[in-house]
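Read-outs: derived from the displayed coordinates by stated rules, not from any lab. What you are looking at is a predicted structure, and each value in this text was computed from that prediction instead of being measured. Cβ atoms are built from the backbone, for glycine too; each structure is taken alone.
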Structure I
Amino acid sequence: MQSPPKNKHKGLIVAGMHSSGGKTAVTSLLLAALQKRKFIVQPFKIGPDYIDPGFHFHYSAKHSINLDPWIMGREHILKAAKKFTENAFGIAEGVMGLFDGSDPTNDSGSTMEVARRLSWPILLVVTCKNSGRSITAAIQGFVSEAGGPEHFAGIILNQVNSESHADYLSKACASLQIPILGALPEIPELCWPERHLGLQPGVEQKLPEPDQLAELAEKYFDLKLLIKTFPALFASAAPVKNLQSTIPKFSKRIAVAQDESFHFYYVANLEWLREQGAEVITFSPLHDSQVPKNVDGLILGGGFPEVFAEEMSANRSMLISLKQAVESGMPCYAECGGLMLLTDSLKVHSGKCYSMAGVVPGTVEMTKQLQNFGYCKIDLPKSGEVRGHEFHYSRWSEETKRANLWEVTRHSTGVSRREGYRTSNLHASYVHLYFPQAAIFIREILHLSLLEPDKC
């Protein structure tokens, strides 16, 4: 058996052969178990996903850091990985299948690209329900495409039918020269409901406690072999130096909508705001009665407002407060769910229509099909190229008539369309941005002054 390569940034990649293959469950099991064993682990999520990081936080008590080479840029993912594994061991959950990325002809933007860039070996999660020896041929194809077994730390056999099935598959996989680090049966506690192309957010359900998942990992994973494979885990358990931190000087106060309906935020975006001198003040459009007082700007991020449309519509004092704040001239940045909240009304799948804040004209109607899904870019005269992505099952009724924000070009097709809505102080769009990459543009919208050079 060949040893995995020495990984410069101390981490491993949890990858799958396809979507919905159990990557989040395996990542959560590892995070919970290693955390309980007193190892310091830092979760990462490859790609633009907002939901899986919520599971990571629940089982590690650490915010998960997104690594998206297409949006962030390759140098930034190297800096982020190095920064956040300085005193921790990194566990990065992949996106979709191992080789699925932003380009259908190569592994650009894929989990494999990140694995190569970071030199982190791969823990491959293989769905094995009702499978026999033939599964080894599929694994061998992945190993060959990746460049050989030296790129893999191990295999997790997922959804095995029984102990004897797991034993049979382990023997069948012996020729692959990659250790089997676990065999996981179908476990009710790990059968998390899905929505659209991923899991239903953890904030909308009661997840098993970390101790429960740690026990399952101890039972079904070979943690001793995993820990032996990665000596860097022991380094992460060493006492962390008490670094002197400076108290940030805030020049602005920015209100950020954050609750079970609005929780699609990159950790890096909120951290970037603080680095620009903005104090982040969170509030809930669902439960609070008004926008926080004495703030200089407003951010309404993404989420699933349609799930809570009735409650949100009933909170009239908040909707009035939002409308008054925007119409008073307060800088407002609204992204996807935030756009939906600011429209006149929101029509959900049942056909019911709920009144919203009434800042953006028209109705947002939920759809059965994804709309304009994927990576996109915008060329701005002052800011240069801004990169982002769209993921929404809804349509703004006035887009073809009233869209006046910018021209958005889909990365996959090159097709452009007029999108978003703006006034002198409002930016409302379906596009999700990564603030460090769109720094000039975000500073302009929120009237932030450049205090110091951008940090990782």
Structure II
Amino acid sequence: MILHRKRRKRVSIRRNVVSLSLPVLLSSLFQRLVSIVDIFMVGGLGAAAIAATGLGQLLMFVVMTVFWGLSTGTTVVIAHLWGAGRKAEARRAAFAACLACCGMTVIASLLGYHFGDHLARFLGAREDVLAFSGPYIRLVFTWFLFTPGLNILSAIMHGSGNTRTPMEGVILVNILHVILAWPLIYGKFGFPRLEVEGAAIAINISEACGFLYLLVQALRRNYITIGRPDLPLFRRVWQVGYPVALERIAQQSGQLFYSKYIIGYGTAAYAAHQIGLSIESLSFMPGAGMGIAAAALMGQALGARKIRRARLSHREALRVALLVMGFMALLFLGIPHQLIALFTHDPDVIEKGSVFLRLVAFAQIPLALSFVYAGSLRGTGDTFYVFLVTLFAMWGIRVFLSYISAELLHMSLYAVWGVFLFDWFFRAGAFAWRYRRRDLHGVII
């Protein structure tokens, strides 16, 4: 009878994990699809357009680092408050996070608009790439408000246990983006041919609509209480979130330098790199989505003081991530040429991109472990440790070894690409070790 009860509890938790995490997984995948579609659609304009679009997206990710920290802190704190039944405080924390997001957006938009071109040039982009990247970067940052707005509203809903509505918002963004991007890029159906600028406009319009949808839903469902900012609650959000912001800064700044070494091997190499990253994100973003789900599930269970449920939720999230990313590893090993050829007909780009995808296949399992273990650690509030591991892995392993391989030893492009395997295997081990030593009974946020 006791065994039967335990089995039923595990099944219940598994269903809870799936019901919460599947929309997160899908919304993370669809969120990344906006970038993938852009790379796919500008492919007909040539390698320089692909590289420019990828470079603009990379700069966006760099600027989003602080917002991801704010979003993670928001999800974790709201999850703890929601799990503890303190919903009025959760709503005030949500409003404080929204105000902070608005203020930070103004600063980020100005910096991205005025200095994006300079950063692209610093990274070594050639004139053919800069001709495309400049207008793309300026347009995206002009209407940047909607990108972090979507992010923070999704974070509020994730912490409250609603992962379906953010998924609906992201699906809306993708549908509108596909409808708008093709005619704006290539001048179809009476629209002007705007090329790479058309891709930026399509992103702006679609994300604005998605943001408005989530805002209406958040207010209608009473996830946010508008009033005076609750500074003590915001401090709790930021206490959890600032190490995540530092972590993402370490990650994305390292990616910039890593990309600088890749750009040094030519436009075709960087185009292959961007196409490979876009395809990899088919597994990467679901894994990241499982990390978000793990953080929310862990936060809610700990807020309700259900330690066993917290550990079982982590285990189920890990199982789903390993299944999804293990399958993608087989796909990347089996048909890399066909996948790259969906984006470009350039034989040099296809050859290089196929090697990149085969290397990525070997990173899928450590990526899955890293995402879920790091997500669960964030759900316990242990965000500073995740930052320290990310900082060392990105700069002490990936950037440092890339510098040695590219600048000192003048090794091949494939050797520089292979460095990221050392990075992700280290992270997986470091996060798993920390989680197994973590005492969940003493966690207070």
The value -28500 for helix-only ellipticity at 222 nm (-39500 (n - 2.57) for each DSSP H run of 4 or more, over all residues; to 500), derived from one of I, II, belongs to structure II
Could you tell me which structure in I, II was used to calculate FRET efficiency 1/(1 + (r/R0)^6) of positions 172 and 308 (r between Cβ atoms, R0 = 35 Å, to 0.05) as 0.15?
-> I
Which entry (I, II) yields the derived value 35, 26, 20 for semi-axes √(5λ) of the Cα gyration tensor in Å | II
Work out distance in nm of label points 7 Å out along Cα→Cβ at positions 36 and 372 for each of structures I, II, then name the structure with the largest result.
-> I
One of I, II was used to calculate mean count of other Cβ atoms within 10 Å over residues 148-155, giving 20.0; which?
-> I
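One of I, II was used to compute P(r) over Cα pairs in 5 Å bins from 0, in percent, for residues 44-139 alone, and the result was 2, 12, 19, 15, 12, 10, 9, 8, 6, 4, 2, 0. Which label is that?
Values: I: 2, 12, 22, 22, 19, 11, 7, 4, 1; II: 2, 12, 19, 15, 12, 10, 9, 8, 6, 4, 2, 0.
This figure was derived from II.
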Identify the structure, out of I, II, from whose coordinates FRET efficiency 1/(1 + (r/R0)^6) of positions 76 and 284 (r between Cβ atoms, R0 = 30 Å, to 0.05) was calculated to give 0.85.
-> II
Comparing structures I, II by distance in nm of label points 7 Å out along Cα→Cβ at positions 60 and 428, which one has the largest value?
-> I
Working back from 23 (relative contact order in percent (Cα under 8 Å, 6 or more apart), computed), options I, II, answer is structure II
